[in-house]
Structures are given as structure tokens and as C-alpha cells.
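Read through the structures below before going on.
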Structure P
Amino acid sequence: MRDYEKIRSAIIRGGTSKGVFILKNDLPADPETRDKVILSIYGGTDERQIDGLGGADSLTSKLAIVSVSARPDADIDFTFGQVGIGTGKIDYHSNCGNILSGVGPFAIDEGLVPVQTPCTKVRIFNTNTNTIIEAAVPVEAGKSISTGDYTIDGVPGKGAKIILDFKNASGAKTGRLFPTRQRKETLITDAGNFDVSIVDLAAPVVFVQANQLGLTGTELSAQLTEKHLWTLENIRSHAAQKIGFVANTEDATKVTPSSPKIIMVSPSQTYSTMHGETVDATSVHLTARAMSMQKMHKTFPVTGGLCTAAAARLQGTVVHDCSAYPGRDEIIIGHPSGSMEFSISCKDTDNDVQFEKTAVARTSRRLMEGYSYVPKELYWNGIESAFGV
């Protein structure tokens, strides 16, 4: 008798991230046992994740749990999990737009939604933020296609263009575009006082200008010292406490390590990417660096990017203060691997902000499909507990 259980899985690159995609019904229903099973799939608490499918990097240690939705306004339910590396924890507090770009193709290829050629629109309900995202996915012969001529910085080669349109994205997690009701405020932290903007569109983000940290904003990961990292996390932790995610700032790193996100912004500048390529100041509208699980993001997060692009449109925010807004819907943000373009259409008045479009294009590719293996006892304990056995 075998001592393991097989779980149907697919490894999919979504945007500049990579994760394991699993159907909800193939996991134990009990949340605690479900997470133990998922951690086993990723390699447990080993920082190298050598005994699992995790990539020992926050961008490649991500999870998508997918199911057919019972909601009339959605086709698919999607739960995102950020699997901690060496922590034994899975953070379900935020959405991931990069992994999200693989959900539509996954749903199509698994036969979970009706297919229309040449493009199938999949309405995805993200359970982390209770929001709807419409994914427009190119299809051929009843399956999603991954080949095309669209490129995104941070991913080699070309792929099929997938459009993600976030519906009613304002206040996705907190219920308000400006969770503290202020567009800019001084945040008093252990690291000092900083002018920040806390904005929630697609995901809650705390923004700070790079010069307040003594940085130019063009730094790459290796140029951030331990003090810089500590300061950024301290700012993020105080923002988390201020918007009610944690009662005490010292709990933020453990309880909600990926939300709110923290992004430092600066005016458009000419700089070298992590691949040695040059981004010209005239090709972007602002420069930004995002943190992912307490380390610099190698590219840029989709949900955090949508929030950044939206904040660039909103007068009075620290993002607007340093951005060269082009006077049209397209906002281009410079990041460590190049640039990313967002489409933001909104009407901003003194008392109200109405977003008509918050969209971004990504690519996705299924890399592997088959089975993940977990200890049989671990899996069946969860199944039995779900049925009260």
C-alpha cells in the first residue's frame, strides 16, 4: 500500500510569478489540514523548499485554489495564497494579479467554463478581496493559447495577451479607496516620521517617496541595506495597524506579511534594470519599487501596480506628487526589470472618485500538469475531520 496521496495540480506561470494551481474539491475541506497539505506540497518549512514544488522565492511560492462559482456574477472562485518560505504559514490576506492571469486559462483548460472563440471572457471572483475581475483569454480549438506576440518585462519571450479588468476595485479590502480618509498623512513610526498615502484599489498599499528613506528610487535589491528593509517593513507594519489589519504593529510581519503592500515611488528617471538594460526617463511616468514578503519585488505586482497607477491619477497623494501624469488613461511605471503599463480611467472630484476602467495586460503559460504527492495520513486526516469522523 502506498504511503502518499495524489492531488491533481498544474504549475502555471502567471505574469512574472509562478504557482501551483489546484481545484478546491481536491483539497481537504478543513482549513487547518488543507494548509498542512499545501505546505507539504511546497516543501514545508525548509527555506530552500527542496522537498516540494516551491521555488525558494516569494514570486515562485504562490498558490491558486480554483472552483466553479455559485455566484450569479462570476464563473470562477479564486483564492490566492502566498506560501511563506521557511515560515510554515500561508497568507490569504491579499490578491495576486500575476497569478490571477493564469486563472482564466486554467479554468478554460479544465473545462470549468463555456468557451468562445477567439476570446473567452472569464468572470473571476477573488475570495481574498471579494472583488470581480474579468479576464479576456485568447482561445483556439477549445483551449487557451499561450503563444502570441505580447511581451512583458521580467519574462523572456512572447505570449498571448490576456487582459485583466478589475471591476469595482476601489476599496477592495478595506471598503474605502482611502482607508484612513486622507490622501496624504504623516505616519509616525519607530523609524521616523514619513509622509505616506494609504490607498486601496485592487489591493491596499502604503506609498512613500524614496527620498524620504535617503534613496533615489532606482535601487535594485542588492542595494537595499538591512536598515532600509527594516525601515520599509516598519512603515508597512504601522500602516497595517492604522487600517485595522493588526492590533499591534509588531504582529504585522507574522499575521499579514503581504498586506498592505508597501511601494516606494520617485519621479521618472533613467536607470539600469537588474538585467543591465536601460530604462529611459522619457519612457515611464514614474519610478517605483515594491516589496514582496519583506524583500524587493524583482518586477512589479499587478494589484499593487494598479493601485500605484490609480494613485498617480489622484491629486494630493505622494504618488501624484512625483509622477508625470500624461493626461491620458495609460500610466507606465518603471520597475527593477523594466516597465509595466496600466489603463486607468477615472473621474476625480473633491468628494468622490469614480473608476471606469482599471486594467492591465499579462501573459500566462501552463508549465506542467499532473499530481502533487503528500503523506497519505496527512491528507486523509483532513478528509475525515471534514465529515466529523
Structure Q
Amino acid sequence: MGNSQPEPIEGKLGGTILGPTNPSREAENPTIMKPPSTDHGTLPNLKWSFADSHMRLNEGGWSRQTTVRELPISKDFAGVNMRLKAGGVREMHWHKEAEWSYMLKGRARITAVDENGCAFQDDVEEGDLWFFPAGIPHSIQGLEDDGCEFLLVFDQGDFSEDSTFLVSDWLAHTPKEVLAKNFGVHESAFAHIPKKELYIFQTQVPPPLSQDRVTGNGKMPLSLSHRMLKQKPIVTKGGKVWITDTSNFPASKTIAAALVEIEPGAMRELHWHPNGDEWQFYISGQARMTVFAAEGNARTFDFQAGDVGFVPFPMPHYVENTGNTTLRFLEIFRSDHFADVSLAKWLAFTPHELVRAHLRIDESLLAKIPKYRTPVVPA
């Protein structure tokens, strides 16, 4: 994106800013300050940074949210960035929404129990996923060394971390005589339960999973974790793509995703998705994306690590690496399968005479379009 300070000037258009400026903020968003001439219209904001989200600090870690309150156009997705220190626990809880997660750094132990009493426990690390269906109780705990950090994605935009069903909050609001009656013990057994929710709290690092495992009433029918980076990626000269949906992670019935790596100068090709909105999370690097919204409307955005991007259904777009390091980001969909339609393939597999009549391009260009899948094109 360059190091020069952007100004709203393009040839004879625009002019310098005489009033207050925010140079560091403007440098992060040069195409908002100085949009490409192809941008037009009033497309809503499609970007939010977790750096602007409220940070909720707890003894065992922290969390911050990006929901429909922060990014109003994202009605089907909400995201939470969470950090747990070694031994730190996201307490036992469940949601009205399904939870999908990508492990960003470190290691964690996840647990869940289903309606049949089948128990699930696993240790996950960087590049691993998990999926907890709506209503299924679960927990997350940071493991040895420095704990973990992860991204959570929920399949409702109005989700809130403050609205989860927490076991400590529930019991604090249940009469002790009812608890005693339920478990067949004396009320004194509950004399020390927390008086309010724990949410994230600090405790000891658990023992190895082989010692900690609980069998329950049997094994869950579907694994709730998946090793995304263990998959064989789609590899091109410009980068790599890992795709995970119910074809290889059957439990994840409402969230499909792709992890995309793009080398400097390369780009995620011009395309669109026929199966829903796209929610993005940028893990590393710098990017530029232009979204076309029909009716002559288009808008360009710049992204860096920690940013959320959004593409409404089924608007065409691209993502270009504008930095000098590998760009890595997630594409996430509220769907049981991943799907995209490439502009290149559309042109290549349509009668060429018809394409030339539309776009007035040479046959030599059409002949160069590869017939295999190339989601990332080289510089």
C-alpha cells in the first residue's frame, strides 16, 4: 500500500485537507481516502477492525466482539476474538447459535456433551477448527506454555457473548434447595458456588488428555474438531487455499470456510459466491478488495491483520495482496458447503463468439484462461 500519506487528490479532482486529520488511520485506508476511479455510489461499509471493538478483560484472558452492532450489514455472522492464558477457561456454557472456531495461536482443550450423554474432548492447536452445534454445552481451556488465541464465528449477526448460558450464572440464580433436591445432597454442598458468572477465569493447566478424558455414554457420532492445515490445499503459483465444509468436516453443518494464502502481488481471482454472504477475517498481511454491487455501484477497502471484511450475497469481488509478505485470511459462509463462481471460468466455458460480442476481447486472451481451478492468480 506504500508508506506515503494518502490525500484525496486525483489529477484535477479533490483537494488537500485543511481541517483535522488522523494520519495513522488514513494510512491504513488509502483507498477510502483516495478511491480508485472505478469506485462509485453509496455501497455500505464492509469493514470493521477488532482493534475498534471493546476489550473485555478477565483474570484468565480477554475477548472482543464484532457483531451486527459494529458491522450493521453482517446480519448472519458475528465474530469473537478470544485469548486464554495457560489454564484460563472459557467457562462451561452453550449458545442459541452454532459456534465455529479457527485456532490462531497456541493450544487449547475443548470439551462438549450432547443430548445422549456422549462426551467429546480434544486438544487443538494452530490451524485446527471446532464446531459446537447450537444448544450443545461446551468449554475451552488454554494449555501449557502460553495458552491460546482463537477466532469464534457464530451464525447470527445479533449474537452477543453477554447472552450465553453460563453454568455459574445459572446455578447462582437457582435456589439452593432446588439444587440440593436435584442432586440428592444437602444444601451445604453448594455453599461456595459463585455468586455471579465466571465467563473467563484462571485455574490450573489440566493434565494430559489421556488422564483427563471422560468417556460418557459413548463417542459422539461426529467429531467436533478438524485439522484444517492437515488437508491437502489447492496450490497455484500465487498461493494456496484450504476448503473445509461438510464434505470433510461433517459436523459443521451451518458454517463452511476457506483459508486463503496469497503471495505478494498476487490476488484471489475475480469471483462471487452463489450460496450466501461472505464474512472474512484477516490473519496476516495487507489486502485490497473491491466489491461490485450492480447499478454502477462499487467500493474498495483496505485490510490488515485483525480486520473483518464482508461481501453481501452474491456480489463479485477480488482480494489482492498489497503488502510484501504473505497474505492470509479466512472466507466464511453460513452454508453446509463452499461454492464460488470464477469470472475466468464463466468466460472460458461460454461460447467465445458470445463473449467477444460482449467484451470486445481477443480470442488469444480467452485461449489463455486455464481450464483447471485457480482461485489465487500470480502477480
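Here, each number is a calculation from the coordinates, and none is a lab measurement. Computed from a predicted model, the values in this text were never measured in an experiment. Cβ atoms are built from the backbone, for glycine too; each structure is taken alone.
So here's what we get for this one:
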{"item": "Among P, Q, which structure scores highest (criterion: distance in nm of label points 7 Å out along Cα→Cβ at positions 104 and 296)", "result": "Q"}
{"item": "Structure with the greatest value (metric distance in nm of label points 7 Å out along Cα→Cβ at positions 152 and 320, set P, Q)", "result": "Q"}
{"item": "When distance in nm of label points 7 Å out along Cα→Cβ at positions 40 and 160 is computed for each of P, Q, the largest belongs to", "result": "Q"}
{"item": "helix-only ellipticity at 222 nm (-39500 (n - 2.57) for each DSSP H run of 4 or more, over all residues; to 500) from the coordinates reads -5000; which among P, Q", "result": "P"}
{"item": "When distance in nm of label points 7 Å out along Cα→Cβ at positions 248 and 336 is computed for each of P, Q, the largest belongs to", "result": "P"}
{"item": "Structures P, Q, by mean count of other Cβ atoms within 10 Å over residues 48-55: label with the highest value", "result": "P"}
{"item": "log10 I(q)/I(0) by the Debye sum over Cα atoms at q = 0.08, 0.09, 0.14 Å⁻¹ derived as -0.39, -0.50, -1.24 - corresponding label from P, Q", "result": "P"}
